[in-house]
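Following are the structures in question.
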Structure 1
Amino acid sequence: MAKVLVLYYSTYGHIEKMAEAVAEGARAAGATVDIKRVPETVPEEIARTHHFKLDQKAPVARVEELEHYDAIIVGTGTRFGRISSQMAAFLDQAGGLWARGALNGKVGAAFASTATQHGGQETTLFSIITNLLHFGMVIVGLPYSHQGQMNMSEIVGGAPYGATTMAAGDGSRQPSEIDLAGARHQGELVAKTAAKLFG
């Protein structure tokens, strides 16, 4: 049975919802799944003033835990078309794991959220994937077996590189059922891939 970590950073809860869907898909494929978040780096007073979602139930991850998983699925909101500073700060602490090759051959995947359709979804996915490739991980994207990403009748997230959602500039748009279905599908694919490699 594959052991999967869904590792995320979520300011307003959009990526938290996507993380839960990713985990649901991985569990449906038979994996043991933990959902953990990276530490918040914004001072609490500022976070409260700006209405950050501070009541997230996922425990805070530690870098040294990463090597104990067969697969790690990383999600974050976009910051100017790239990975959030909170996630970057966490992954930057994994130099020791990189130096030992502790994550070589493990399965990696990415998911993201942006404010708008063209706010950097794919570049954010690639900024996550770049980190994972440097760790020596085998990447699983979101292939067109998730047909929802081809829907043209409404705004939908998703790319061949990973599941995504759009939050709107004011955070009012929540992940749609199509977005969540993409996240579940990606979680399932990661779990199945890890089971083949480590089962």
Structure 2
Amino acid sequence: MFLIIDMNDVVRIPPNRLTSSLKNTAMAILKEKYESMISPELGYVIMIIDASANAVGKLVAGDGSTYHKVQFKALTFFPKLQEVVEGEIVEITDFGAFVRVGPTDALLHLSQITDDYLKSDVKQGVIIANQSAKSLKIGSKIRARVTAISLGKGTGMGKIGITCRQPFLGSNEWIEQEVKKSRQSQTVSPTKEKKSGGSK
């Protein structure tokens, strides 16, 4: 899920960067440090939204820079286990598909798409089910559930695993068909009224 979180830090501002407002300089430094970062605590840091720097900084002996306490807001994406997410297929491989979810790509393995036997055609960019003729291709919009998360420190991509092997998950077209079938099965056929045997 996407979150806006409040954070605190201390930024080091060298003399050559004090050319604009303190806020703009602090924002630029925070963007360099945090944006595109991945951590187990924060998830994916997408962007720094706002920052407020203390006007009074500290000096360290032998260092011409000033150190300022800052409070700032960051937009993050933190996937949760069992969370339902929506995304778009951006790559088809021999073993499944990569789905763009938020700022990253999640792996949808062939075994997690459907119960049907599947064939992956990398050249055509499509995955086709043998019996049901369901298909996924690059650009398909899907809904899936998060089943695995691995977020290491640094700027790596991290790893997210997703599944569509549950009701009302998969391609948007599949879901629409499931919803129609569900509504049809809930439609109650009119029952015949029993005729009363006696006369009034």
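Here FRET efficiency 1/(1 + (r/R0)^6) of positions 40 and 168 (r between Cβ atoms, R0 = 35 Å, to 0.05) was calculated and came to 0.95; which of the structures 1, 2 was it taken from? Of the options listed, only 1 reproduces it. Which of 1, 2 yields -11000 for helix-only ellipticity at 222 nm (-39500 (n - 2.57) for each DSSP H run of 4 or more, over all residues; to 500), as computed? Derived from 1, not from the others.
Each of 1, 2 could give distance in nm of label points 7 Å out along Cα→Cβ at positions 48 and 64, but the derived value 2.2 comes from 2. For distance in nm of label points 7 Å out along Cα→Cβ at positions 32 and 184, find whichever of 1, 2 sits highest and give me its label. Largest calculated value belongs to 2. For distance in nm of label points 7 Å out along Cα→Cβ at positions 128 and 152, the highest value in the series 1, 2 is held by structure 2.
Quick check on the output: 18 is relative contact order in percent (Cα under 8 Å, 6 or more apart), derived from one of 1, 2. Which one produced it? Working through the options, I get structure 2.
A short reminder: the numbers here are calculations on the coordinates, not readings from a lab. Just so it is clear, the model here is predicted, and its values are computed rather than measured. Cβ atoms are built from the backbone, for glycine too; each structure is taken alone.
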